[in-house]
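Trainee: What follows is a group of structures, each given as structure tokens.
Where a number appears in this text, it was derived from the coordinates with a stated rule and is not lab data. Because the structure is a prediction, the values reported are computed rather than measured. Cβ atoms are built from the backbone, for glycine too; each structure is taken alone.
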Structure P
């Protein structure tokens, strides 16, 4: 953001953030946000600005207006989200649409094994995360004005088709396990047609944790949110029990009893209890996990392909592509272990 942008932004926000007084300082957050994110400081008071990136974008990508809409609507629920203040689609201010929300002052963790805190706090935090996700999936989305936020029903079918096409469009080398998943997934979709608000990327690093207590104070990064199947959202979140840290920020192979963290089954059972859902049969749960790993592998393959475009020697792209293969392999081994691969 240029100095001219910052001056225009300060003028724009003067009447919209009445508690923000004094000179404005703008600091870019580092990390993997696809929507550029900035901390706005007015003395001791902080806000967060999320903006659309510059340049040519895909029609449905980087929908800042949708992200603002869902966070604003969820403020009427018991899901912890930052308070929103304003949305601006006037490109003359800082070049692209943006919105401003409260700064959630807390901790963020990247390793789901939570080595930074003690076992009791680990268990309490994972219990609270489970509760937050269950509360999200129980929100009456029509009652908070989100009845048209997506298409209820056939979520798995539509997502499998979408990510199969995305994967084929970004394929850089054959991955046999992805080919098998693309063939297998459409014929094994679970019969459940439930629908809820889904976050789409409910990972530990998208949560802000209270500075001292083991509880979530804000869920961030709603860019992929829509109306969809809650088990797709929950299984994507629960992949950390199946993947290692090296594969993708997971904790497979850890001693959960020693860590104080629930096992995958304990975590799933707590979610079902909180949402009033009947226990999920093993084959249905394995489908959900295989689908979520397939989706993640397709996302990573797309990142790898974009990074390699014109920079064939890019080491980062090669690493991301290798992760896509590894995750797809884990997913297909799960399918084979269920004895359902031939269906």
Structure Q
């Protein structure tokens, strides 16, 4: 089936973008570049920047990482108008404090018969608590638990103590299309590609997939700019926006910074943490200049502040290929 569901942006809504760090590790050069691009995209047009701490990936959350992320972003020269440390009209700005919002969305989906509890593959379920990146989704889910259980409690009763079922969304057999602000026209049949996908391993629905949709909608986010490793997740999220009757933002997915092996930055590529560069005495303007050079907005070796890049911001100059960081 072909859907006429196309997202090209929300005309007439106040421009609002967001920075959404996750306290599962330290901020590194790769995600700092994505945050810089997202910040410039909004600031260059006079919009509002929101900071939201996405801490629902409970097993991987590291003590102190949230405060470190805020400190690193501020050190780089990025700021925000709303967030966990400055407040705002859309509290909470820390996801683990907003479980009631996800529970309400879960109830709406459950009432429509669009979600069901699943007891399959703990590995798949746990992976789905955090943001799904390209190449990490695994095989298509065959629908094993569709219509298997009458309730979440009935499904939970089949599992060992301490384990919980997942909530899965019934993916419709249709093509979901949208126009990405950098990648152009994108479409996917989620049912064919992924099958019924996981929303959360949490009774109230507090997981990445549902949480990011609920929070972007309730915070009035009109533009989501993020790494293109999250591009495969977007058609799933559009299905959730539609199912919940929520206005979807415009999406912009930009190439990542990767290691020589072509994979997104990780410990295997050495220490690329912003905190390490700070400790080594590198000025923030030098780091921002390097990030800007990778985007085509600064000369090699130039030092510059984010605020001074606002007039230079131009997505058309952004390289179409990932930045390869030699380590």
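Trainee: As an exercise: mean projected area of the Cα convex hull in nm², for residues 110-301 alone, calculated from one structure in P, Q, equals 11.4. Which structure is it?
Mentor: Attributed to the structure labelled P.
Trainee: When semi-axes √(5λ) of the Cα gyration tensor in Å is calculated, the result is 34, 21, 19; to which of the structures P, Q does this value belong?
Mentor: Q
Trainee: Let me ask something else. Just checking, which of P, Q has the largest value of distance in nm of label points 7 Å out along Cα→Cβ at positions 30 and 238?
Mentor: Max of distance in nm of label points 7 Å out along Cα→Cβ at positions 30 and 238: P.
Trainee: Another question, then. Looking just at relative contact order in percent (Cα under 8 Å, 6 or more apart), which of the labels P, Q belongs to the structure with the highest value?
Mentor: Q
Trainee: Now, a different point. From P, Q, which structure was helix-only ellipticity at 222 nm (-39500 (n - 2.57) for each DSSP H run of 4 or more, over all residues; to 500) = -13500 calculated on?
Mentor: Corresponding structure: P.
Trainee: Assuming 4.9 is distance in nm of label points 7 Å out along Cα→Cβ at positions 142 and 174 as calculated from a single structure, say which of P, Q it is.
Mentor: Checking each candidate, the match is P.
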